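Student: Below: a set of structures, written as structure tokens.
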Structure I
Amino acid sequence: MNKVLISIAGFVLLSSFSFAQETWDLERCIREALDKNLTIEQIQLTKDGYEITGKQLRRNRIPTLNMNTNLGFTVGRVINPATNDFETENSLYQSYGVSTGVMLYTGGRTVNTIKQNDIYLEASEKDIQQAQEDLSLNVALAYLRILFAYENYDIATDRVKLTQDQLDNMDKMITAGTRPEADRYDILAQLANDESAQISAQNAIDNELLGLKQLMLMDASYPLVIEKPDLNFDNLEALENEPFDVVYAAALENQPQIIASELRQEANEVGIAIARSQRIPSLSIGGNLGTNWSNLYELPTAFSTVRIPRPGLLVDGQPGRVEEDFLIPTSYENISYGEQLDRALGYGFGATLTIPILNNYSAQANVERAKINVINADIETEKVKQTLKTNIQSALANAKAAKKTMEGAEAAAQAARISLDNADRRAELGAIGNFEYLSARNRYDAAENNLLIARYDYFFQIQILKYYLGRGISLD
């Protein structure tokens, strides 16, 4: 009894979870993938780095201000930092300093470096946009593949049910004695094939769901359920007929990777001006303020007079004696910390003009390298455009081929439908055997499957063309 109650409770909980489970539409899947994508996060960090560099470069144009202090202890004969006299005594000293400076002229280096960094910042924003659009396209295509897998599974399930109904009817006719028992073996074989196809279709759903989860960095065990919108295959805009020049021109305007490449090309051109500025004189000004203190520093408070002879003097050509009075300190008093700092206070300011004359070819080498970077940037831009051109050409060709394939698949499916209807009527009259009937049905099933594949392929190709035209991705 307890096992029965537990089973019932588990079934109720599972049912409640199923009913409460959310379905994910395409927009939510794209948003989830964009929020968790590591590549986009890395590009965002690159953009943040350019923003920080830009703030630093702009602040290089304002004066710097720095303060320093130095505290020390000396042993033995040292210079008193307050009096610049030699002392043979252990001492404690401290100094303070404040300095400031500003670069007035750099030959345009600062302005151009800021300009170059701003261009790189804008290019990184386009890189983020390109990564977001590419990821959105990949998520949309993965979503479409899941829809195809679900529809393919529904068709496979219907086939299993139809074959099972045929087998049930055959069993009834065998029981009634109107058909031999051997006739059921063909249907049994067909049922086994249909069930195998159904299993393969379910595996395809699981694989495509896993692919979508991986794009969203979602745990593989998450029970993802997607919304199943009705796709309109009949009213798709025939974008495969768009002229190549029209699609390519639109892509050049709206593809972020093209804009980013052109911006980097422009930034490298600014780099030439930055390199040339190294050959232009630069001017800066600065100032400093400093003071110091020492425990050895004292002021004399009393003096005694000492008369000292001055040898080597002559008076009327004869050696003479001259004495000079000197005041010798006899007592000292300590000076307060603040007063000593005030007495020792000093300041200065100046300007520095740097004129490049001979720098071992370094400035010219930087200019030449900057020119090479411009050429390389031009090549990179052309490569990106050439890749885009090739991709658009392939997309247009694939879309045209997909349209023709779909039209052919529609005709084949219609013919197979007529053939199967004819086989159904003949089977009702008993004028056709199981093998012939099942062959007609298999041809119809194959034609329907090919049509489904062709329709989704054409739908995929149209979405890619919409992406290049800048119209976004939609399942409408």
Structure II
Amino acid sequence: MHFVNARKICKGMELGDIPAERQIVKDTLNIAWPSVLESFFVCLAGVIDTIMVGSLGSYAIAAVGLTTQPKFLGLAIFLSLNVAVSAIVARRKGEGNRESANRVVRMLLWVTLVLTAVISLVFVFFADYIIKLAGSQPDTHESAVAYLQIIMGGSVFSTVSLVLNAAQRGAGNTRIAMVTNVISNAVNVVFNYLLIGGNFGFPALGIRGAAIATVIGTVCACVLSIASVMRKEGFICLRAAKGWIADRASVHSILNVGSSALVEQICLRIGFLLFSMTVARLGTTEFAAHQIGMNMMSMSFSIGDGFSVASVTLIGQSLGRKRPDMAKIYGNVCQKIGLLCALVISTCYFLFGRQIFTLFTTETPILEYGVIIMRILSLMLFLQIEQVVLFGCLRGAGDTRFTALISLISVTFVRPGISWLLCYPLGLGLLGAWLGTFCDQAVRFTMAFIRFRKGKWTQLKL
């Protein structure tokens, strides 16, 4: 039995020269492993953040958790631009058009700087109202406001790094993005230790220290990202292009892909914010347990996200070479490898859920919630990892309108709606919120799987 059955995967499609199965898997892993490690270490840094902040008490975990969705809502437009730049750069790499790719990156870089200035000011000045809207409690409000103001006040370093790393991933340079983020998060963890508890003579700043450490980490990431796009030998080099405005076709593609991705990001963030507000109303203990669970969900997401990045790159480059058959094959291989990873992670979560939660806290009520959350998560992550990879396949082809539609239906309505119904009218509390999350993942997986199988995304132009 073959791991890659090209005729079955590409049924009804014209097949070109198909590389050996081993070569296809090797190409996929070469692109994927740096992205998997990058996503994993980013999530690991978040987990360590939560563990270190957790030493201050459950209120601190909840306070930091309250800022997550507002922060990502503020970054939504930049995340959507990243989808566009990765997809377009990958397509131009496949076409061999270096000049066009670099002009796209140049243009999006100055757009990012202008938008960051505006959004940072809004979040810093209105942080108090934003955190109230997120569902803060009296014991979490002040700390959450301070954390959000510091993070968003220094967001320019993060947004610049995001767009440059997205361009490098599109070109297939996933190792550059990995090294940048691993170093950045290592710096973050070191300064967490120094500033949260006040070690080695540094001031004990608590939650504010965690926020400052995060910003210092993003400064390092920004410097490394800029250095990576100044090398003349690289496909992405800001000095390799003459103008700061992309060609008309690329601008059209940016607007097309970016606007759809923005709608998707806004739908995601509104849905996640509504969901977070639903859980926050249950109380500080429940929200702290939920936040730890979301950290573990992010760890499993990192695996899917790594293969999602690989699928964006491989599919974009394959379509740029006019090889829709290889695009579908690479997408299928990414899904299969992701499924094998899901099996390993699921087993660990199911068997050692309580022990994992003890890394964050020793409070008995939170640990009891943790067992329930990890059992649900051990089943849900199969759907989660697969749908993340499928979304990457569709985004790599530029099919962002469909992914936006799925997000609108599932994340904005299904997850918060079912979670609220199960949490309050049916009285299931935190269990209801996680069952609602399970329903959301099931809907997104089903719709994305059907779309991928039909193969119409291979015919899109960028």
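Values quoted throughout were computed directly from the atomic coordinates according to the rules given, and no laboratory measurement underlies them. What you see is a predicted model, and the numbers here were worked out from it, not measured in a lab. Cβ atoms are built from the backbone, for glycine too; each structure is taken alone.
Student: Can you rank I, II by Rg/Rh (Cα atoms, Kirkwood Rh) and just name the one with the largest value? Don't skip to the answer; put the middle values down first.
Tutor: On the way: I: 1.37; II: 0.96.
Largest calculated value belongs to I.
Student: I've got another one for you. I, II: which one has distance in nm of label points 7 Å out along Cα→Cβ at positions 196 and 300, as calculated, at 11.8? Let's see the in-between values first.
Tutor: Working: I: 11.8; II: 2.4.
Working through the options, I get structure I.
Student: Out of I, II, which has the highest value for mean count of other Cβ atoms within 10 Å over residues 276-283? Don't skip to the end; give the middle numbers.
Tutor: Details: I: 16.6; II: 20.0.
That would be structure II.
Student: Tell me which structure, out of I, II, gives -27500 once helix-only ellipticity at 222 nm (-39500 (n - 2.57) for each DSSP H run of 4 or more, over all residues; to 500) is calculated.
Tutor: Traced to structure II.
Student: Looking at distance in nm of label points 7 Å out along Cα→Cβ at positions 316 and 412, point out which structure of I, II has the largest value.
Tutor: Details: I: 14.4; II: 2.5.
If we compare distance in nm of label points 7 Å out along Cα→Cβ at positions 316 and 412 over I, II, the biggest value is for I.
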